[in-house]
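Participant: What follows is a group of structures, each given as structure tokens.
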Structure I
Amino acid sequence: MDQTSSKLKGKQAQFLKGLGHSLKPLLLIGKSGLTDNFIKQVRSTLDTHELIKVKLGKTSEVELKMVIDRLTTEVPCQLAQSIGKTLLLYKPNEENPKIKLPE
């Protein structure tokens, strides 16, 4: 089953939250908002890391829900967690997955 099209199960989300706890945000959404270039950066960073934090900066005027909807659709990836203005996103590497999700 393609893990990006299915919804994360409770145990899987908990597992990813545990892994993501110590991560620092790798990408920051600034004043320019959610540009096509930013979405490409998210896709590329997820291909490398599988699990990343993305933060909405103080100057960003985009709504969190819109960011989540666009990224999960256009990247595509899964939202493992959203706390404040920080998102934890997951997308397994197709060729060489590093993270093994629990069933």
Structure II
Amino acid sequence: MPDHFYVYPTYLGRERSRKDGRRIPAAQALTDLTGEEIVAAAQHLGYKAELESGKQYPRSASAFEGRVKVTKKGSVSKAAFLRSVATELARRRAAGGKK
């Protein structure tokens, strides 16, 4: 098993449906999400994360949003990680005034 997983902004974006790649509930999804925000939130949660710019989500081959490579920590699943990152991003945006 790999020691990392990849996170595309699409996984957390409100603009997408579950069918189109969103992996968290719509109530937790965010708008205008960037890879840099995901990296900052993951690092704040104690994960090692790095942005791989120039990468594209396979279902949208024309958009090069980048992806985030996250090193696994313990037995946390990818789904649980995505929910915790979405919660952290929402908290950061509320504190900074960005929606």
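Participant: Taking relative contact order in percent (Cα under 8 Å, 6 or more apart) as the criterion, which structure among I, II has the greatest value?
Facilitator: Largest calculated value belongs to I.
Participant: Which structure, out of I, II, was distance in nm of label points 7 Å out along Cα→Cβ at positions 56 and 72 calculated from, if the result is 2.9?
Facilitator: II
Just so you know, all these numbers are worked out from the coordinates, no wet-lab data involved. As the structure is a prediction and not an experimental result, all values here were calculated from the model. Cβ atoms are built from the backbone, for glycine too; each structure is taken alone.
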